[in-house]
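Each structure below is given as structure tokens.
A short reminder: the numbers here are calculations on the coordinates, not readings from a lab. Every value quoted in this text rests on a predicted model; they were computed, and no experiment measured them. Cβ atoms are built from the backbone, for glycine too; each structure is taken alone.
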Structure P
Amino acid sequence: MLTTSFNMAIFASGVVGAVVVDGVGAPVLPAGMIAPTLMALVTVGFGRRAAFPAGR
């Protein structure tokens, strides 16, 4: 089930990427990666506080 989920995610991102490149053009892709990058940084920031408490 996990492998199927990963394969579906890769397929979906390929479809979304193709639609974006076909509709808007390739120059939009770097700007479109800013939002997921910021979400990942925020997730890591909050997770770091929970995973590594100061008292350990």
Structure Q
Amino acid sequence: MNTQIKSPCVGICKYNKQNFCVGCKRNSDEISNWINYSNAMREAIMKDLEGRKVKGRD
């Protein structure tokens, strides 16, 4: 069985001036399209989030 990779949402949905969520560090396109992404795309985004710096995040 192929398990879907869950959203990295942490419930802090606030966008900074660069249009990134300060909670999960995704941009608005990544958030709105998450449901349609393949697991490969989700894995790529999750890997990118590890090193992503987002202004406005503590």
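Details
- Value 11.5, 40, calculated as Rg and Dmax of the Cα atoms in Å, assigned to which of P, Q: Q
- Answer label among P, Q for the case where mean count of other Cβ atoms within 10 Å over residues 20-27, calculated from the coordinates, equals 10.4: P
- Of the structures P, Q, the one that -26500 was derived from, the read-out being helix-only ellipticity at 222 nm (-39500 (n - 2.57) for each DSSP H run of 4 or more, over all residues; to 500): P
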